[in-house]
Structure I
Amino acid sequence: MLPEELIREVKRLEIHAKRRVDDLFSGEYHAAFKGQGVEFAEVREYEPGDDVRSIDWNVTARAGRPFVKRFIEERQLTVLLCIDTSASSAFGTIGRTKSRLAAEIAAVLAMVASRNNDRVGLITFANQVDLLLPPRKGRTHLLRVIRECLNTSPGGGGSGLAEALELIRTVVRRHAIVFLVSDFLFPEDDDRAIQRALRMASHRHELIGVRISDPREHRLPPVGLVKLVDPESARPLVVDTSSARLRRRFEQAAAQRRATVEQLFRSARTDLVDVSTGRPFGVDLLRYFKARERRR
C-alpha cells in the first residue's frame, strides 16, 4: 500500500473504530477487565455501614472521632495485541479477507483500551515474530498500532505462534491482557509446542484467543472442479466439490481441527472468541465482554 493510501486508510479506520467503540463498547470493556490491585484514594469520616476494618486508627486517634481509608481500583491496564499475519490470513470470500478483519478488530481493541487510558502494544508474527511495539499510551502511538496492522503483508507459514507467546512471556514483564488474533490454522505437528506455550504464557498474563474464520473454511459449495492452493505451503490441489463424500470429509476435518484448537485453549484455561468474515465482529466481542463481566 502506498504511503498516501495508507495514511488515508489509517484515518478511515480510526474513524470507523471510534464509531464502533462509541456504539458498542462504552462501559463493557471497563466492566469486563479489572485493574491489578487497589490504590489509596483518601481518608474520610466514618459513616454508618462502613466496614470497621477500614478505620484509620492513627487519624482517628488524632481527630478524636473515627475516620476510614478509602481505596479505588487501580484501573491502568496493559493490553497487547498479538496478530497472526501468516499467508492463510489473506483468504476471504465475503467482502474482506481475514487479515483485513484482524486489522479492524485490532483497531477497535486498541481504541477502546486507549479510551480507558490503558497502555497498548502490538506483536505481529507469521513463521516468526516480525514486529514488537512495546505498550505505550497516546494518540500517536495508537495510530502507529493501526498503521502497522494495516500495512502487514500476509505471507509465510503459521508456525510462529509459539515463538510469539514465548516473547510475550519473557519480554513483557508487566501483567498484560493479551488478545491473540489468528485463524489458528497452524500445522498439527505444532500442537504440543503451542499448548505448552499457551500454558506458560497464561501463568504471567491473561490470554484471550480471537479466532478468525471464513465460512468457506467450514463448508465447500458444490461448484464442480476447483483449483485450491494451500497458502502456507503453496501446494496446488484440484478437487471435485460436486462430490458429496469429499465435502463431508472436508467438513469433518475442519470441525475436528476447530475442536483441537478449542481443547488447547481449554487446557491452558484461556478464553477463545470466534469471529467471522461473514458477520459483524462487534456483536461477538460485545457478547464476550458481557459474559466476562458476569464471571467477575
Structure II
Amino acid sequence: MLRLGIDLGGTKIEIAAFDEQGRELLRRRVATPQGDYRATVETVAALVETVEQELHARGSVGIGMPGAESRRSGLIKNANSTCLIGQPLRHDLQILLQRGVRLANDANCFALSEAIDGAAAGAEVVFGVILGTGCGAGVVVRGQMLTGANGIAGEWGHNPLPWPADHERPGPACYCGKHGCLETWLSGPGLAQDFFEAYGRNLAADAIANQAEAGDADCQAALQRYEDRLARGLASVINVLDPDVIVLGGGLSNIARLYENVPHLWRRHVFSDHVATRLVAPLHGDSSGVRGAAWLWNEGGLNQTGIRKPC
C-alpha cells in the first residue's frame, strides 16, 4: 500500500508517495489557494487522486498543516493560514477522499522526519523549527513525536520575543491577537516587514539574504537583527527543554550564516556554563514535511526502514 504524505503550507501544497520500504515514488507541488478554504481542500483531494491514478494504487493519507486540530471540537486552531481556522479539515477531506485521514502540525512532521533519519538522527531530544511563511516547531523525544495535553507541544512561535529591547515593545501585531510573537519577528514576512520599516525598501526574505551576501549594508544589518532575535528565541527553548539538537527548516533555513552566528549569540542567554546543543540544517530539506506526514499512519515499533513509528 502506498503512503502519501502532504505538506499543506501557506504558499504551496506538496505531496509525495512512498512505498512500504520508504522509497519515494513520486512528488508533486502546486500553489496554495490564498484565503480560500474550500479551494484548499479540493486542491489537496485532487492531488491525492492524481497521484493514485498515476501510480495505479491507493494510499494512506497523512497531512502536515500549519496549525493543530482541537481535541475538543475537531476544528483547526492556531493556523497561520487563517482560512483553515475553525474548519473541520480532517472531516471534509475524509468525505472527499472516502477514507481516514491523519493530521499533524507541519513542524511536528518536520521534526519527526529529521529526528528519525535526518540531521538529528540518534539524538535523544530534538527541537525542529520551521522558519517560513509562519514560525512553528515540533518536539521529538527518543523517536516519539510529542503533541501534549492540549495538542500544542512545540508552539514556540506564539511566545513573545524574549529579553526585548525597548524599541521591540510591544512588537508587531500577530494574527493570533497578541503583539510581539516570535512569528512576527522570525517568519519570512516578519523579516521582510522589519526590513521595510527600517529602510523603506520592499524585499522578500530570500532577497535580503542574497543581497546581504553581496555586501548590501542594510541587508546585512537586518540579518544581524534577525540572528540576535532568533538566538534569544532559541535560548529560551534551551533553558526549558535542553534539546540535544535544534534543526531549522523552512525557507530561512537556507541562510547558511545562521548556523555559525546564532549559537555564538545564544550563549549569553542560556543558563549554563557551556551550551552543547547543536544547531543544524535539515538533511532532507523541504522534503521533511511530507516524509513525516507519510509516517503518521504507522503504529508503534519499527518498520523495515528502521523508521520508528509514532503513536
Problem set entry | Structure (I, II) behind the derived value 1.3 of distance in nm of label points 7 Å out along Cα→Cβ at positions 193 and 225 | II
Seminar exercise, completed: Comparing Rg/Rh (Cα atoms, Kirkwood Rh) across structures I, II, the largest value goes to I
For this session: For structures I, II, calculate distance in nm of label points 7 Å out along Cα→Cβ at positions 153 and 281 and state which one comes out highest.
Result: II
Exercise. Any idea which of I, II comes out highest on FRET efficiency 1/(1 + (r/R0)^6) of positions 121 and 217 (r between Cβ atoms, R0 = 35 Å, to 0.05)?
Worked result: I
For this session: Could you figure out which one of I, II the value 1.07 for Rg/Rh (Cα atoms, Kirkwood Rh), for residues 137-248 alone was computed from?
Result: I
Exercise. Out of I, II, which one gives 22.9 for mean count of other Cβ atoms within 10 Å over residues 97-104 as computed from the coordinates?
Worked result: I
Problem set entry | If helix-only ellipticity at 222 nm (-39500 (n - 2.57) for each DSSP H run of 4 or more, over all residues; to 500) is computed and equals -13500, the structure in I, II | I
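Where a number appears in this text, it was derived from the coordinates with a stated rule and is not lab data. Quick caveat: nothing in here was measured; it's all calculated off a predicted structure. Cβ atoms are built from the backbone, for glycine too; each structure is taken alone.
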